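Each in structure tokens, the structures are laid out below.
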Structure I
Amino acid sequence: MKKALEIVIKFSDVFMLPIILFYWINTSEIWNPVAIGLLILALLQIVIRNKILGIILATLFSFSSLFLFFALISELNDFTTFDNDALKMSLFMGVYLLFISICSGLMYYKYLNQKTLPI
């Protein structure tokens with residue numbers, strides 16, 4: 001179990017790629033500078049494993065998760081009754097936000113526990 005947790009923490013940067021790609025696909029635009037920039041930063045982080053960039057990316061994803069949570073609450077207030085559509089949206093976004101939060105938490109844990117910067 002401990003070995004599996006170490007592997008998940010080691011590859012926490014890679015888990016951000018599906019989040020970014022899912023965001024990019026759902027914007028239904030091929031030219032999305034935000035998604036392209038995030039993808040470049042995430043790929044750069046996977047290659048060079050910089051502590052500062054890892055903390056910045058984790059913070060960026062934490063704030064985006066918080067923003068999406070408030071957007072979900074705002075969108076749920078627009079429903080007059082909590083019907084099946086509201087349930088689907090809240091469950092899907094809840095899982096998506098949980099995945100983002102877990103990934104950013106793993107990145108915080110990984111990069112804040114490093115003693116030195118990797119070369």
Structure II
Amino acid sequence: MTAFLSSASPVDLILWLCRRRQRFQVSGESMLPLLRAGDEVLAVPSLYWRAPLRPGDLVVLNHPYRPTLLVIKRIEQVTREGNYRVCGDNPAASNDSRQFGAVLPETIVGKVVCRL
């Protein structure tokens with residue numbers, strides 16, 4: 001699934017300076033063609049979410065087997081239990097819920113809102 005990700009607006013940059021957005025850098029190819037290695041995105045930390053996450057949302061999460069590794073994935077499905085199935089846009093290069101199953105809500109660090 002390829003979707004459009006808008007560029008950061010002045011409001012996003014101000015919110016980043018006020019620590020209401022977090023900056024992350026892409027390091028792999030799992031989200032091609034939308035995100036490339038070296039791209040930077042801003043995410044809303046989970047503390048500031050106003051709406052529940054839905055399929056199609058991009059999120060930053062702790063990898064379930066390597067908790068110090070942050071990854072960017074797309075929510076594919078919200079399970080009945082309230083967990084999330086996540087996937088990369090480039091299945092050939094993605095380690096995602098097809099390998100590790102649904103992830104707990106606590107693993108989600110933020111929702112990606114724009115690119116820098």
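Values in this text are rule-based calculations from the coordinates and carry no lab data. Please read all numbers here as calculations on a predicted model, not as lab measurements. Cβ atoms are built from the backbone, for glycine too; each structure is taken alone.
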When distance in nm of label points 7 Å out along Cα→Cβ at positions 70 and 86 is computed for each of I, II, the largest belongs to: I
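Could you figure out which one of I, II the value 39 for relative contact order in percent (Cα under 8 Å, 6 or more apart) was computed from?
Details: I: 39; II: 31.
Answer by label: I.
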Origin of the derived value 54, 38, 20 (Cα extents along the principal axes in Å; candidates I, II): I
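Using helix-only ellipticity at 222 nm (-39500 (n - 2.57) for each DSSP H run of 4 or more, over all residues; to 500) as the calculated read-out, with -2500 as its value, let me know the right label among I, II. Mind showing how you got there, number by number?
Numbers: I: -26500; II: -2500.
Going through each structure in turn, the value belongs to II.
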